Structure 1
Amino acid sequence: MVPEQTDKFKTLMNIAALINSTLDQEEIRRRAIEAATTLMDAEAGSLLLVDQNQEELYFEVALGTKGDQVKEIRLQMGQGIAGWVAQHCEPLIVNDAASDPRFFHGADNRSSFVTSQIMAAPVVSKGCVLGVLQVVNSKCGGFTSDSLELFVTLADHVAPAIENARLYEKLKVTFHGTALALAEALELRDAYTGGHTRRVRDYSLATGQHLGLSVDELEDLALASVLHDIGKIGVRDAVLLKKTPLVEEEQVLMNGHADHGGEILRHVAALERVTPAVLHHHERYDGRGYPRGLSGEAIPFLARIIAVADTYDAMTSDRPYRKALSGNTACAELQKGAGSQFDPKVVEAFLVANAEAGTWNGGVLS
C-alpha cells in the first residue's frame, strides 16, 4: 500500500470510529457524507435512503451549495445512478455522467449544479439495502478503482451505524410510548385528570425549548413530565378520588406521591436522570414545598419547569370541588407565585414559550 493510500486508510478508520460514536441518526448521516466528500476529494456528496414502503430513494443528506434543493427529489428504484446502485446492490464509478444513459438530470436541473463524475456505493445492513452513499465530481480529475475500494469500505462502516441508530430510535419511541401509556392508565382512576399528562408534557417541552435546553435535556424533560405523577399509584382511592378538599392527614398522604414516584423510578436504571425531576416537582422556590424542602437552584431545573406546567394545568382543569380557572387568571397566579412558589425565569419562559408554540390564544393557554 502506497503512503497516500495508507494515510487515507488511517483517515477512514478514524472517520469510522467517529461515525459509530453516536446513536443520533441525523448526526450519523451528516458525518457520513462529510467523511465521504473529504476522503474522496469530491466537490459534493449525498446520502440517499430507501423508503421501503414507496420503493423510492430520497435525499436524506445532500452537501454542496444547492444541497437543500436536491433534498426535495425522490427517485424510483433503478432510476438514476443511485437508483441503479440500490437496485443492483453494486458500487459504481461513472466518470462521464452526461453520456451515461442511467444518469438522472433532475438534480442538476433543480440545483444548477453540473455533475461530471459520480461514485456511488450501496449502504447495506444484514442483506438489506438501506440507501446509497455517493460523491460527485472528483477534485483530482476522476474517481479510480482504488478510491472505489476505499469508498465501499466507508459505506460498509456507515451501514451498521445507521441500522443501530434506527433500532435505538425505535426502542426509545417504544420506551416513551410505554411510559405515556402507563401514566394515562393511571389517569383512568380519576375522570377529572384525563389528558393531564399530555398537556403537562407539551407545556413543559415548549418551556424547555424556549429556555434553550439541549436535545438530551428535552428528552429527559419529556419523560419526567410524563411520569411526574406516577407515584399516585401508591395513593389509595379514598384520598385520590375524594370529591371534597383534603383534610391535613389526607393531604400528607397525597403529598407522599412524590416520594412514591422517586422510589418507583429508582429501580429503573434507564430513568436515573429523570428521577430527580419526578421526586422534586412539588418543591417550592422558597423552600416550603415537599418532599425535601429544597429551595432555589437546589431544586432540579427540570422539576422547576414541570412544577409550573403542572400547576397551570391543575388550575385550568375542573375538579369535583371547584371549576377550572380561566387561562388569564391562572397565568396571573403563576406570575404572583414567581419567586416564592416558582422559579421566576421558568414562569416567564412558560408564558412566552407557549404563546410561541401556539398553545396560547389571547392570553389563554388551551
Structure 2
Amino acid sequence: MSTRTEAQVLGSQGQSLVAHLINSTGDWIARAQDEDFGIDLEAELAVPHVSGQLIKIQVKASRSVEISEKGVVCQIPKKLAIYADSCRLPVVLVRVDLGRQDAWYVWLQQWLLDRQRSGLRMEDMPELVTQHVPADRTLQKGLLEELRDIAQWKTRTQLVLTVHDAIRTSAAVYNYGVLNHLVALLDQLGIANEHFPINLVIEQAIALGDRLWATHEGNQASSTLYAICRHFGQNFSADQIWRMVTRDESTSRAGLNALGILYDEAYDHIAGLNLVQLFLTHPDKRIAFYCHLRELRPRVQFLDCIHSGFDVQFADLAIYPSLKEDLLSKWPNRGDSVLLDYLYFTRDPEDRLSLNR
C-alpha cells in the first residue's frame, strides 16, 4: 500500500480547511475540483440563490506560514499566473496556515494587472514570484466582502478585463471598426491608460506589413493605431515604437506617422525615450533624422519643424530644398512620412533616398 507524501497530506488538510471556511459562511458553496489540474476548489455564491457566480481557488498549505511587517509570504507559480491570465472566471490563490487555522488570498487577475502597470511582462516572470499579502486580507473577511463583488463581477478590474477581451477578439479578427469604438469607450469609462494592451494593436499592424499603407484594411488598422497614439501615448515603450516604425531594414510610413502623433500628444514622454540614439542603430537612418528634427524644437508641430529644418544635417542626411514647394500639397496625403521622400545623403547629394531602395 502506498503512503501519501507530506505535500499531499498538507494539501488535503489545506483544502479541507478552505472548504470549511467557505461553507461555514452560509452564503457560499465549496466544490472540490479533482479533475481540474491546478485548481483545487470552486466557490459558488449562493445568495440570494445559486446562479453560477463562481471563483476558482488553488490552495497552498503549510504547517506554519511566515508573517512579517510586509504581510503574509506567498509564492505565486508562473504556471498558475498564465492560467489566471487566460481564464474568464476569477482565480484566487489561498495561502493556508494549518497551525493557526487561518488563510489569506490573492486575486490573481488583479495581481497580474498590477504587474502590467509596473511594466513587468509574463514572459519575464520567474517560475515562482514571492508576494506579500496584507495580514488583514483573510479568506474569511474576503468571503464576506471583496470576494462577493468579485464573484458577481462588480469590480473595476473586471471592467478592464472585459474590455481587454473585447480588444483581443476584435484585433484577432481584424475588426478595426470595433477597435476604434473601444478606444473611445475607454476614454468614456476613464479606465487607467496603463491598463490598455497597446501591443495587441501594434502586433496586428506589424502583421499587415506593406498592407498597412494604401490598402483598405491597412487604412483601418492605421486609423486605429493613430487613435491609440492620441489616447495612450504616455504608455508607449521604446521597444514598441521600434516595432511600430521599422520594417526589416526600412521604415513603415504608417508607423512614422504614428510616431508623429506621439511627438504631438506626449512629447515629454517620447523625447525621454532616447529614440534618436536608438534609431541610429537601425540601417535606415531616416527615422533617427526624423526624431532628431522633432526634438530640435520641443513641442513644435511637424510642419514648423520642417520650415526651420532645411539647414539641418544629421546622420549624413539633409532635406531636399524642393520640399519647401511640395510640402503643403504632399503632406495632407502622406503625413509626416513625406519626409522619407525628401532626404538625401550629404556626402552624395544626388543619392536621394527611397522607401524601396
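Here, each number is a calculation from the coordinates, and none is a lab measurement. If you're wondering where the values come from, they're calculated on a predicted model, not measured in any experiment. Cβ atoms are built from the backbone, for glycine too; each structure is taken alone.
Upon calculation of helix-only ellipticity at 222 nm (-39500 (n - 2.57) for each DSSP H run of 4 or more, over all residues; to 500) from the atomic coordinates, which of the structures 1, 2 produces -14000?
On the way: 1: -16500; 2: -14000.
Working through the options, I get structure 2.
One of 1, 2 was used to calculate mean count of other Cβ atoms within 10 Å over residues 40-47, giving 19.0; which?
On the way: 1: 22.9; 2: 19.0.
For mean count of other Cβ atoms within 10 Å over residues 40-47, the value 19.0 is produced by structure 2.
One of 1, 2 was used to compute mean count of other Cβ atoms within 10 Å over residues 264-271, and the result was 16.2. Which label is that? Don't skip to the answer; put the middle values down first.
Details: 1: 13.4; 2: 16.2.
Source structure for this number: 2.
Between 1, 2, which one scores greatest on distance in nm of label points 7 Å out along Cα→Cβ at positions 32 and 104? Write down the numbers at each step before the final one.
Working: 1: 1.6; 2: 2.8.
When distance in nm of label points 7 Å out along Cα→Cβ at positions 32 and 104 is computed for each of 1, 2, structure 2 gives the biggest number.
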